[in-house]
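Each structure below appears as structure tokens.
Rule-based calculations on the coordinates, nothing more; no lab input. What you are looking at is a predicted structure, and each value in this text was computed from that prediction instead of being measured. Cβ atoms are built from the backbone, for glycine too; each structure is taken alone.
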Structure 1
């Protein structure tokens, strides 16, 4: 699907997250955007993600977390995917460890698109086969292919 092609790039996929704690994962995964012109201030972007996470866990259950920021300093929609084989304590709704982190950033002016993307990510990642395939993915190219076929 074209929307995933537009917002998810191979360079923004980490198939072997090293971090084991949620705030460390936010640092590790958001770092893929450090040199991306979509983010005016990478440190502020990370601070926005952490602030959102402190308001309530974005661990939605079934091994998935969808941390997100919706701020003026984000110039276009962006998505990063991180896979953790070991699992991360994300204070998820179901207390299960998180293996898939879908980090979303959208400009504040795109409220409707932000909500639509969150809903579509959630729907896609609720599919057992998609989650299994993502956790088994050997490369960023595999992750992109799963999004393209499953989304």
Structure 2
């Protein structure tokens, strides 16, 4: 870490790593739908059934734009809107099998892209990367578990 403040250096390295991952793996995805629609699928996948309002908060887009994105996904059969059992005035967005398949296909694509490029690393470098990923995953889980 080269910055005067080690915490700033660590966060800067983390941001740079995220950008490298985005540029080299996720940016080149062959999505069958626009990124904002795929983003909503991923939010529903990670959060579970969710309201339009909550999804718009997570994705940082307007409620009007979220309604439009959700409606397109409903029309294409990627999600369903169902009444919330706790509050019938609200609807929950849920993935359909077709929506789950899009996510599974993209995960497979990313996994294959990653695996194909592992051959650029020696076995020793692959082991180091595996250990680093485990360490990073465990550290992030520990950092954010305290916020819950």
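Here are some notes:
- Which of 1, 2 yields 11.2 [mean count of other Cβ atoms within 10 Å over residues 13-20, calculated]: 2
- Taking relative contact order in percent (Cα under 8 Å, 6 or more apart) as the measure, the highest value among 1, 2 is held by 1.
- If mean count of other Cβ atoms within 10 Å over residues 61-68 is computed and equals 13.9, the structure in 1, 2: 2
- Source structure of the calculated read-out (volume of the Cα convex hull per residue in Å³, 94) within 1, 2: 1.
- Computed -21000 for helix-only ellipticity at 222 nm (-39500 (n - 2.57) for each DSSP H run of 4 or more, over all residues; to 500) - originating structure among 1, 2: 2
- Value 2.3, calculated as distance in nm of label points 7 Å out along Cα→Cβ at positions 21 and 45, assigned to which of 1, 2: 1
- Highest-scoring label, criterion being distance in nm of label points 7 Å out along Cα→Cβ at positions 85 and 117, among 1, 2: 2
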